[in-house]
Every structure is written in C-alpha cells, then in structure tokens.
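Chemist: Take a look at these structures.
No lab work stands behind these numbers, since they all come straight from the coordinates. Because the structure is predicted, anything quoted here is derived from the model rather than measured. Cβ atoms are built from the backbone, for glycine too; each structure is taken alone.
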Structure P
Amino acid sequence: MSAAVPLIERHCVEGAAALDAAAIAALLAQVPGWNVAGNRLERRFAFRDFHDTMAFVNALAWIVHRENHHPELQVSYKHCTVAFTTHSAGNALSENDFICAARIDALFAGRAGA
C-alpha cells in the first residue's frame, strides 16, 4: 500500500511480507511510544485501575480480530503490554504490526476519561 496513506487508514493483509530495517525505522516513526525488541513491536500502556485496563483490552481484542492480526498481551492491574510480530512472515515485523499499533494508539488516545 502507498506510504502516503496513513497507517490508521490501512488494513492488514494476509501474507504480509517481512520488512527490512529501513522500512521498520520509517514505520516506527509513525507510532510514537512503540519500540522494537528483537522481532517484536511493543508498547506498555498504563491505566487508572483494573476496570480501565480491561475495557481497553476488550476493545483492543475487537480491533485486532477485525484485522485478523493478533498480538501477545500481558495484562495486569493497571498496565497492558502489547507485542506484535507476524508469524506468517517468519516471525518478523510486517506492515500489519504497524497498522495495528496505529489503531491501538487511536483507541488509547480516545478512551473515556483519558
């Protein structure tokens, strides 16, 4: 897809290819707060309480289900860590990971009481 189209407006595609280091760096600049750790795109989100955390996780689950691209989640009382990698791309990063990161950022920014 064209780089001119913002990540938030893109959708995940089946069979997305692994990205090279330059493409990862360019896409990473579009999702502030996320970092690359090995072959994973990760971000830790903080919340007021457990209810706020779980509301976010449930909404996140709906988003990634619609994109058919599912992260690893670590959920605790006031935090959730989200990590993406693309298994079909050899457990490497693909554009799908960054698309979902952008969508999750929008969810986090727009949640009630934020």
Structure Q
Amino acid sequence: MSESAHFTFASEAEIEDIGGGLKRQMLGYNHELMAVKIWFSEGAIGYNHAHRHSQVTYVVEGEFHFNIDGVTKILKPGDSCYIPPHTDHGATCPTGGILIDTFSPAREDFLEDK
C-alpha cells in the first residue's frame, strides 16, 4: 500500500461520490492509519456493516443516529464514537452532515481503483 502526500488541501483532493447520498475525501493515510471526510446528504444512510478495522468517528456538522452493536445514540457536532473491529455499525443522517472517520489499519478497499 502506498501512502498519501504529507499535506492534503481540501480544494485539490478528489471528492468521490460513493452513491446513496454519500461522498468521501481521503485526508491522509499509510498502511497503519487512515482519515476520511464523509458528507451525508439529508436522509442518507450508512448501512450497517462490520470490518476488521478499529474506527473512531467525529461529527463535524449535522445530526447522526449511530447504531453500534445494536445500541443507537444521537450524535451532534463535537461528538464522537469508537467502533471496535468486527462490530456491526451504521448511521443515518436526517439533517445532512459531515463526519471524519479514522481507521486503523487503513481501509485498503477505499484505495482500490486509485
């Protein structure tokens, strides 16, 4: 796996439309760590899934209804959550909003076709 440049400029980094009202922008990564900015349009759903990576998510703006291992909480700007590896999780965003997701190790699947 490669690594990102040392500096990422929001105005220059690709914003990828991943469908379902979601867009993502890579902020920085190497094989051990990855940070990603995710935009949710109003009503968008990040469907429940699980992966081998540890994840911390920070809410930049909007309201998110996060489900982690069957427990749902409402997160607002400044809130965050930790998702252990192999734990079922997902989120809905009734308002539209932005998240910063961090993963360890990096999500190699996010870099396919790059």
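Chemist: Identify which of structures P, Q gives the largest calculated value of distance in nm of label points 7 Å out along Cα→Cβ at positions 32 and 96.
Modeler: Q
Chemist: Further question: Consider the structures P, Q: one of them gives 13.2 for mean count of other Cβ atoms within 10 Å over residues 8-15 as calculated from the coordinates. Say which.
Modeler: Of the options listed, only P reproduces it.
Chemist: Taking -12000 as the value of helix-only ellipticity at 222 nm (-39500 (n - 2.57) for each DSSP H run of 4 or more, over all residues; to 500) derived from one of the structures shown (P, Q), identify that structure.
Modeler: P
Chemist: When relative contact order in percent (Cα under 8 Å, 6 or more apart) is compared over structures P, Q, which one is greatest?
Modeler: P
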